[in-house]
1. When you work out FRET efficiency 1/(1 + (r/R0)^6) of positions 82 and 250 (r between Cβ atoms, R0 = 25 Å, to 0.05) for each of the structures I, II, III, which one comes out largest?
2. Looking at FRET efficiency 1/(1 + (r/R0)^6) of positions 114 and 282 (r between Cβ atoms, R0 = 35 Å, to 0.05), point out which structure of I, II, III has the largest value.
3. Quick check on the output: 2.9 is distance in nm of label points 7 Å out along Cα→Cβ at positions 74 and 274, derived from one of I, II, III. Which one produced it?
4. Going by relative contact order in percent (Cα under 8 Å, 6 or more apart), which of structures I, II, III comes out largest?
5. So helix-only ellipticity at 222 nm (-39500 (n - 2.57) for each DSSP H run of 4 or more, over all residues; to 500), computed for just one structure, reads -4500; which one of I, II, III is that?
Structure I
Amino acid sequence: MRIRILGSAAGGGFPQWNCNCDNCRGVREGSIAAKPRNQSSIAISANNEDWVLFNASPDIRAQIESFPALQPARAHRDTAIAAILLVDAQIDHTTGLLLLREHTKPWDVYCTAAVKEDLTTGFPIFNILEHFRGVNWHPVATDETPFTMPQAAGIEFTAVPLKSEAPPYSPHRHNTVPGDNIGVRVRDLSTGKNLFYAPGLGEIDEHIEHYMRDADCVLVDGTLWTDDEMIRGGFSNKRGIDMGHLDQSGDGGIVERLRRLDRPRKVLIHINNTNPILNEQSAQRQLLHDAGIEVAEDGMEITL
């Protein structure tokens, strides 16, 4: 099973268009060791022909252009993207659907009922797409029953409800329901190896840790280094936990929880532009290195 990191940044990308934080200014000037990043998305295939797109980033056009495997090659207009799976209804994970409106047939989109509700009401992307080719919605259950997709041979998926946060336009904001946010276990049916993918993760309980411990690779939330990072920087009045993101460095944070895991490869994704781990020479990046934790970057590939 082949996993391609199309985008590794949080919403806004890196550098963010209107941000003058140390990281964004440094990467623009070339004064820090850091790489620009698109907004978070990955693609997975078990046969190198049919790819499942996980989340449709606003940067999807650039991401397709950076990865020939997804580009048209079999007809005048086509793509190797066979289906799309959405883990939430956030802007940075769904806006790219609008940019894919020229598809020659309805997109097969897999998401929970809660996400579909948001994408037909508060952020009605599905409704807009009905004026083009439309969407074939495939409901994703939240009872953790494994499922397959006819468009993605050789792969099994398990949706795992997460404790995170719904988008600001959701009726479930601050009162989340199962399905507002999911992690996904993606298992290669031929090898048995699996990835646990969770770019938005507000809490790691024993149940979630079980999935992480059982994985061959975990690709999880790397949004913020500290819970008050945005507040201290003067960029927002919200803590990480208010936005549904568990910080990395605090007691019980993601770094501490990942250190407990012996088996999986550990990779952080969905990294906010203010996070010091983007600077490859920072003390925080060295701490991750010493803990055996990697930082995803655009174009990274993982094979399981």
Structure II
Amino acid sequence: MTMKDLAELRAWKPYEITADTSGSAPGSLPEFLASHDNFNAFLTEKKAIVFRGFSVAEDSLDPVLDQLLPNRLAYVHGNSPRTKVGSNVYTSTEYPQEFTISMHNELSYGHRWPSRLVFYCATAPATGGATTVVDGELWLASLEPEVREAFAGGVRYNQNLHDGIGLGKSWQDTFETDDRAAVEAFLKEAEAEWSWQPDGALRITQIRRSTLVHPESGTEVWFNQSDQWHPASLGDETAAELAQILPAEELPQSVTFADGTPIPDAYVLQVRDRGLENAVDVNWAQGDLLVIDNVAVGHGRGAFTGDRRILVAMTD
């Protein structure tokens, strides 16, 4: 990538549609969507779209989601804490509000991932709390050649899901079932390796790609969560404390290169930081919606004060 290419990529931002500019009245988003049957192609072109000023109330959200997400998916095998609040509608990641959530593509560590996410603002924060988005093509291009080359062979994700008591999520919460056979069927289809531990915990290993070619645009994008799964992203102090409690192979989640060799701390920190440096803020007002192409665009969250209630749903 030349500097000009990077500059062009950095000029990208989500496309905004407001009730005023669309000629629509507040509350009329379902009608607006019904009259635009080329939305899929439009989203592929724009990568992320924000709807503002349509005053969508939480109790009228379902009809909008039905149009934007024809096949709403459950958050199965998700690794972040969240609460199910409706028909495959969830709270966004319930992570302490004083911390930033780094950039990632939803379920990029899985065998399958959603093609599209919708975020809805039920309660806007007092300050901060933007949902941040980053162009995956820019994220990949911003990495040093040495890092891109090192990740070319893919990554290996390792999970330890407890049986109800322990660090991180339980396997029951992760898969939304207490049926071991159902979990094993899911993991078999996902081409993962797994083993049940004597204490009832579940250990999972998956080898995945580090980049992905968008199925419609043909663009190669950064598409893995190595930085979020790597202890270095926790900070030196937290990582050291975890290392005293658990050996590396028993951490709730960890990551290596696909062949099992360690990923240098500096590499995952560069990945994390370049994603954050190139992110664009989507600031919230009550009733706003953000739709993103989950392959083309990564997302995260800024720190905030006050109450913040963002709901999220996804489709295949």
Structure III
Amino acid sequence: MKTAILFPGQGSQKPQMLHELVQHPAIAETLSEVSEVLSLDVRTLDTPEALQSAVSVQLAILTASVATARALQQSGLEPLAVAGLSVGAFSAAVAAGSISLPDAVQLVRFRAEEMERMYPAGYGLSAIVGLSETQVAKLVEAENSKEHPVFVGNINAPRQIVIAGSNEGMELVLQKARAQGARKAERLDVPVPSHCALLQPVADSLRLQLQSISVKDPKPIYLANVTARAVRTAQGVARDLADNIAHGVRWYDATTVARELGCELFLEVPPGHTLSDLAQENLPEIKAHTITPETFNRLLNLAKNEATS
């Protein structure tokens, strides 16, 4: 069974997430490697207090995801494709062998610090469920202004759209979405306006940094955030890592491409479960599961046994 590993983004975090990973040598090695790069114990970043910071959140998610993916890969899993949502793209790039973990840590720390510096308050993300991309785009176009900017962000499913921008601009769109019959229209636990033009300066800086590090062709196929294309070159990975912060993520399209490539099993690494839920909902013919300490061996065996059957 061809497998895709899914890497969650900001919003999936939870306290103690780095203390609840599977027991595996790759986990301990990864925690130590990240701690050395940061010059602090990375496990201090998953307290409720630390997780108030986007920097701690993004670094903790990167660490948990890469550690678990390494545990799977060192245990014999060879995924056909990897896909990461937002900051999860950096985890996917590490798992694909495109960038080193130390470089990913430095890039993610810079990315998160700049996001917080530019927008310390008053901005974020919201989700609208029950309206189409076209309907949400019309609402956003009507309310977007210089004073209260708001943009279409991620397309998680045909009727699950994320918007990004100022609190005031998002609230105007959310109110109209509810009036048009949205089943859900609410703020997400992300206090920065990811995946919109407000963060173009961060994308420009990341592009320069990526030019100065070693980026390699991905070994598993890397599924891009911005274009939802199957990427097989170092240049394509670098472009997506830089650009995704300032563009919407076409997540639904990316998972559809994974299925078209032949992936039948989707495994989401910690700390999230949203991506596996979306995959199962959007692609009911596939199997989608979340990796936990309790499911690790069973799902690893499922992937390996199906691959050889």
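Every number in this text was worked out from the coordinates using simple rules, so none of it is lab data. Keep in mind that what you see is a predicted model, and the values were worked out from it rather than measured. Cβ atoms are built from the backbone, for glycine too; each structure is taken alone.
1. When FRET efficiency 1/(1 + (r/R0)^6) of positions 82 and 250 (r between Cβ atoms, R0 = 25 Å, to 0.05) is computed for each of I, II, III, structure III gives the biggest number.
2. Top value of FRET efficiency 1/(1 + (r/R0)^6) of positions 114 and 282 (r between Cβ atoms, R0 = 35 Å, to 0.05), among I, II, III, belongs to structure II.
3. Label of the originating structure: III.
4. Comparing I, II, III, the top value of relative contact order in percent (Cα under 8 Å, 6 or more apart) belongs to II.
5. That value comes from structure I.
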